[in-house]
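In the part that follows, the structures are each spelled out as structure tokens.
Where a number appears in this text, it was derived from the coordinates with a stated rule and is not lab data. As the structure is a prediction and not an experimental result, all values here were calculated from the model. Cβ atoms are built from the backbone, for glycine too; each structure is taken alone.
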Structure I
Amino acid sequence: MAPELVHPVPSDDVEGWSRQLILALMGDIHGDEFTTDVERRRGFLDPDRTWGARERGQWVATLATLARTITVPGCGGDNVELAADALTGVSVAATHRRRGLLRTMLTTSLQAAAERGDALSMLVAAEWPIYGRFGYAPAVDGASYTFRPRRSGGVAAADPHSVRAVDLAEAATLAPVIFDAACRLRAGQVQRLPQWWTRPFGAAGAAPQPSARASWYVHEGPNGPDGMLCWRTTRDFDLTGPLAAIDVPQFFAATPEAYRDLWGYLAGMDVVDEVNLGERAVDEQVRFLLADARALETKTVFDHVWLRLLDVPAALSARAYGVEGSLVLDVVDTAEPGYGAGRYELVSDISGARCTRTTAPADLRIDQRDLASVYLGGHRLHEVAIAGRVEELTPGALDRASVMFATTLLPVNQTGF
């Protein structure tokens, strides 16, 4: 019996659909947390944006998309939000691999995104090899760190007196506002809808994340709260052994002052000699605040957000560029049906950018995947060109394009989806 493809997925079937997804991702389907998770999914999944496959009444594949925004480079460092299709909840049971289920669901979901007019689709890839064949490419990297505050050196020019503790209720009120402001400082930040915040604070019956059991702190700037972090203990301190270790699951700052002072607070904590942070920028700026930058150890650098351009003119027109100039791109898109393929003229000036189809001679031939990788400034054209999918047709075009697509800071994303 061939699996039955299901779209939309009825709300009554979310429990079975979720069971297949959670099992595929090595999660726990037993206990109250699973029940809570099912109800949470029932609240935010749109049946019309949810796909799956069943065989003999059992779900064997899942896929969903969400309406989200992502920050893209804007003029003067004020990044802007671009509506995007966010792919999530993808799974195929090990018993049903290589039967075309993922291709059917994903091809259909991308077609729906293109028909809606989404400029791009994005995802977090569980495994690297899966999504390149559908036109996705890594665009935003992330990093995790261990900070050793007891190492010689500390944070300079920081004022931890501007940091104060807040209870969970006040943190829940302040966090969404501060995070929205902080998002504008870098490209790559995925939108957090109001319901996203229920889990960090254990609200609305959601199963609380570790940050709901953490200690929350806010930075008070001249114009009010402009930075937040929370931490939780992962190792207690020993009078005759190692000092304490903490995790920092949330840390976002909307001003340089808040960023410096929150790091100053972490550096000045008593009885702590290990601070672990995840989902941070690869170019973490605190290195230049430290008298000894080796106090910040890079644990991992990972590919985080992958992009697939669906409407090249809309995507390239939405962002600002490093310099004024023009460029004709011949975009090759070998992932069927080739949404990004075409020749486009990109013009950047003081008023912004515009990208339109053209028949003019191309300056650069580039694969859509490579264009997606450099779109947010997370990778450089010279970096991706090693794969042989970027061809300079006009002398100097590669250097010019590299400068145009570069950003002042690397993109980062701190929001799962």
Structure II
Amino acid sequence: MKIFFKFCIFITGIFIIANILVFFLKDDKNTYSRLVMYDFYDQEQIDYLFCGASHVSHGVNPQFLSKELNKNCFCLGTSAQKISTTYFLIKEAINKYNPKTILVDLDFGMAIGEPKPFFEKKPSKDIYIVSSYLRNPLIKTQYLLSMTAPKYYINSFFPLGIYKDISLDPKVFIENIKSKIITKDYFNYTYKSKDSTYQRGGVILKNSQIEDGSFHSFEENISKIPESLNIEWQKYVKKIIDLCKQNDINLFFYSAPIPDYFLTVSGDYDLYHSFVKSFLASYGYVFYDFSLCKPEFLNLKDSDYYDYNHLNKDGIEKFTCIFSDFLAEKITSERLFFSSYKEKKENQKPSVYGIVIKQNEETGLISINAVSNISVPGKISFAVYEITSDDEKLINSKKTADGITFSKQPGKIKIKTFYEDAVQTNCTVDFKENS
């Protein structure tokens, strides 16, 4: 008995020391997750809870919705939030607020990929940016037990560990002493950024924007849409459905608008849309996909995004307005949405959404292909320019083709695409020595 008692005292002492170290070594003062979780717990009541990954934290303006719908709305989105994390955050929200309606964003980027067997699940940052701030000890324990294999439980439950924003930088240590003990501005929960602001209710408003006609990406950075979806994703969507039914909560499944460039370059988006639609219908739910909005209701430009799939401040304002009207039943789904992504593209004018870049490391050749809704790619043409300090030099051009190839060279290259001689895209790519 004495040995057990001494062991408990020892373990308690270790945890106390570890928590003191975390207090001075954790570099999370300006992280979005800390701010949104504090904001979440600081609400009087939440009527409409939006859950999901970064398309929630960069999706709708909760203050505008709260005013228009006369409901307290909150966006509980965190970076790369897995559907399993969404489930446990919903449990936490039900325990604290019992919201009337929960709206879950089903971003296809979080639904693809092969699930890891339980005993192969590894720690990741997206797990701990949530668990670090969960306050209900039972839900937090359930969450951590389910997110990694048992061999990583020490990392999960011990205050110190990998992927927990722990920094050994002396500057961070000094800043923590200053902000947590002297000025105590750490506890003001403010967000500092050159190009964005945090709006109470869980949303980041980015001022930066993509230049219209400049969408491009390297082929190796593109995740393709598979024919079937992650089995674990399906399991947790069903768990969310069961949880909300048990608590008599309205459940609304949707997807925030994503640029046509990203949807097209990722493969056949209708595979994803059709699967989710059928999957949810089997449980009596509808999938509202705002990427399928008709242009007379929501017509987003490239410049309404700050990267290839996240809305900026202007895009959030436009999307929030139409979402508000839809939730207020001012517009029906039949009027608002196309029945498929194929139908949407067929009703657009011929457009090049952007380009995809392929690199051949052996030959040094760069291949550029257009990403478009154009059924006759022979009507697309290309021009490639080398950008110097004071000029642009045409190095290759090609008429009526679905792609163009040129030799790789370090420096900035401008690539233009045309449809029937009208400029469609204008992309500048910096090909560094080791790119």
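Can you spot which of I, II the value -10000 was calculated from, given it is helix-only ellipticity at 222 nm (-39500 (n - 2.57) for each DSSP H run of 4 or more, over all residues; to 500)? Answer by label: II. Consider the structures I, II: one of them gives 22.7 for mean projected area of the Cα convex hull in nm² as calculated from the coordinates. Say which. Corresponding structure: I.
A value of 3.5 for distance in nm of label points 7 Å out along Cα→Cβ at positions 35 and 275, calculated from one of I, II, originates in structure II.
Once mean count of other Cβ atoms within 10 Å over residues 171-178 is evaluated on every structure in I, II, the highest one turns out to be I. Taking 54, 42, 40 as the value of Cα extents along the principal axes in Å, for residues 107-314 alone derived from one of the structures shown (I, II), identify that structure. Only structure II yields this read-out. Comparing Cα Rg over 2.2 N^0.38 Å, for residues 43-82 alone across structures I, II, the highest figure is found for I.
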